[in-house]
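**Student:** Right after this note come the structures.
All of the numbers you see were taken from the coordinates with simple rules; none came from a lab. Please read all numbers here as calculations on a predicted model, not as lab measurements. Cβ atoms are built from the backbone, for glycine too; each structure is taken alone.
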Structure I
Amino acid sequence: MLVPYSFDSWLTSCKSGLSNYADSMDANTFSWEGKKVFLTGHTGFKGGWLALWLASKGAVVRGYALDPYTEPNLFTVGRVGSVIEDIRGDIRDGGALDSAMQSFAPEVVFHMAAQPLVRLSYDDPIGTYETNVIGTARVLNSIRRTSSVRAVVSVTTDKCYENKEWIWGYRETDPLGGYDPYSSSKACAEIVSAAYRQSYFPVGRLEEHGVALATARAGNVIGGGDWSDDRLIPDLVRGFLKGEPVRIRRPLAIRPWQHVMEPLHGYMRLAEQLMTHDAKFATAYNFGPSDDDARPVEWIAEKMTGFWGHGAKWILDPDPGVHEAGYLKLDASRARADLGWTPHMNLETALNWLVQWYRAWQDGDDMHAFTIKQINAYEALL
């Protein structure tokens, strides 16, 4: 059964705790109020959540991305464009990107625009490499030409590692690789970012050039508003809404599942530390869940059907399709040590929250307000 839950009640009960937390913070705590943030990929799932979160903190956000690639999508139903500046453009178009970034003069850049799907990369490898590799180089080159930029977080993926099917989590010092075009393109994006850091933004001369550049690698993110094809949660939700059994491939594959707000909190925390111009933060960081939340696909499917109820069910797909990693975990020790970042939501709670999000959307709720309520509820956990 889905556990009844009221975000209004949650927020009310947490008000005093949040007030005490705020009172205890150091007076020099970083504030996003008025900070100018350039965000690529704001029309996507993760980018939409980050745009709403930054705007709720008072940041002035300019998004640069292609049109949303699914229908429905978080950008539209969450009215992301109502709280940020929405610029449509391709990160492979250097001229348009330069113009959009330079005219805005941001202090912080989050690069999240990407072709994000493993299976699609098999169908369109060239487009995947052009977007994820050349697009990343274009973004970094625009940053070179924009003197206002002080902090850059370039987001890749947990799949950038050379996957050896280890039972322990990958660390930032492990070799990069990638079996498929998507994974290898993200490994290339990491290498491009490191090359730009060494060539144009060296940490030893940070006070001269003024740009602190880091990369962020997160696990399988889940949450409300994801309607991507060939992803477990959206596939389950689509099937549940239609009342049809959902075909599940590779039920024993293990992934580092986490609610989308977990890594986004890490990205923001990383950007805050980069703004201090401490050179040690200009490096790569993993943002992954606790070991207990690295679960097999079958476990996720069972929990989701239980939370959804109303006849929701799944069946095994006899055709697993293209190659996908069977076992993948991240070691987030560096983020814990350097940034004080830790996961705050267990996987079962994350699944509960995302089911409530899709149920609210199904019922015709104001999804901008509902998404902000979930953001506020997550901040109460912090």
Structure II
Amino acid sequence: MTQIPVARPTLGEEEAAAARRAILSGWVVQGPEVAAFEKEFAALMGAPLAVACSSGTAALHLALAALDLGPGDEVITVSHSFIATANAVRYVGATPVFVDVEYLTGNIDPELIGAALTPRTRVILVPHQLGMPCDLGRILALAREHNLKVVEDAACAIGAEISLAPGDWEPIGRPHGDLATFSFHPRKVLTTGDGGMITGTDPEIMARMARLRTHAMSLSTAERERAGGIVFEQYAEVGYNYRLSDIQGAVGREQVKRLPGLVAERRRLAARYREALENQVFLDLPQEPVWGKSNWQSFWIILKEECPRQQRQVMQALLEKGIRTVRGVMCAHREPAYRELPSRFPLPVSERLQDRSIILPLYPGMTDDEQERVVSALMEILK
């Protein structure tokens, strides 16, 4: 039986030709292709500036480092996210303070943020979970009231949209907070194999991140080339090797061109899942807020308490029918690396979503027949 994967990247001859162009140019590390990718991605997002780096995790780390977070600082965020969200906070020595999420979006619950604020709070770090926009309007208002920074973990949200004013839609990634970070992992909507991007508005912060990704080197290779003479770089602070290669940058430029079509197809497939499953008595389905449009990087189902099968049983039964799935989004506070970090608040919704939600196959190129096979198999298992 042909396996149906949970995700599949959309890469073709255009990306292969772009990679070949970069390889044959002789400049394969971060260079002109990455610079062009940054400009084209920023234009797509409607952002003034963008900085590319080696992964979505690196993007988060650079964002928090550039905001000068350190020991003693607190970052309000969610446990219910890939562990990179919490890890990036700990990389800079700050403490993540976890609050719970909304059941049907998986996003941070704005009602719970106020109780988590302390004099040590510096940043609110908010994922747009699996491409579902979080309630950014309320979060920004709260941040302004308390003079806090806002960083959007938009790793999954390329192509998602939000309306902060009636009738005015704009892409996630046009930062209304301070910075937004993205991932180009193969499971994301756009991919460069791996990689990340940060969008922002402050030229000084963006320039600092551009230096930090290359060991905080004061001169880039391109700047040395343009100098016309012998110049020596300096290293004013400890930096990182978070560069994106020019091969990846060239691939990313082709991926940017595909974005509208990729998102449109994901939305079509998500609508078909919803139509087929919305009356299934044992399931709850994710719900877009009226002010948000998901890119449907993933489509998940939530097993109700009265469902006769558990998450692992459903996933195993689907696997035996040749259908791969992924468990619901993890909770960092349940992992061994975080057990010594006391949870200040109960996280019942986060834990329920981890234990009872399942991510179904969804990717451009998935045929209607394949999707119907997933739905039929699921229905049979839940009988």
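**Student:** Quick one: relative contact order in percent (Cα under 8 Å, 6 or more apart) came out at 18 when computed from one of I, II, so which one is it? Intermediate values should be presented prior to the final figure.
**Tutor:** Values: I: 18; II: 24.
The correct label is I.
**Student:** Follow-up. I, II: which one has FRET efficiency 1/(1 + (r/R0)^6) of positions 219 and 299 (r between Cβ atoms, R0 = 30 Å, to 0.05), as calculated, at 0.05? Can you show the working numbers first?
**Tutor:** Working: I: 1.00; II: 0.05.
Considering all the candidates, the number was obtained from II.
**Student:** Consider the structures I, II: one of them gives 0.95 for Rg/Rh (Cα atoms, Kirkwood Rh), for residues 75-170 alone as calculated from the coordinates. Say which. Present the calculation step by step, with values, prior to reporting the outcome.
**Tutor:** Values: I: 1.03; II: 0.95.
The value was obtained from structure II.
**Student:** May I pose another question? Name the one structure among I, II that distance in nm of label points 7 Å out along Cα→Cβ at positions 139 and 235 of 2.7 was derived from.
**Tutor:** Working: I: 2.7; II: 3.5.
Clearly, the read-out refers to I.
**Student:** Additional query: Tell me which structure, out of I, II, gives 61, 49, 38 once Cα extents along the principal axes in Å is calculated.
**Tutor:** Numbers: I: 61, 49, 38; II: 75, 53, 44.
Going through each structure in turn, the value belongs to I.
**Student:** Assign the value 22.6, calculated as mean count of other Cβ atoms within 10 Å over residues 267-274, to the correct structure from I, II.
**Tutor:** Values: I: 22.6; II: 17.1.
Value 22.6 for mean count of other Cβ atoms within 10 Å over residues 267-274 corresponds to I out of I, II.
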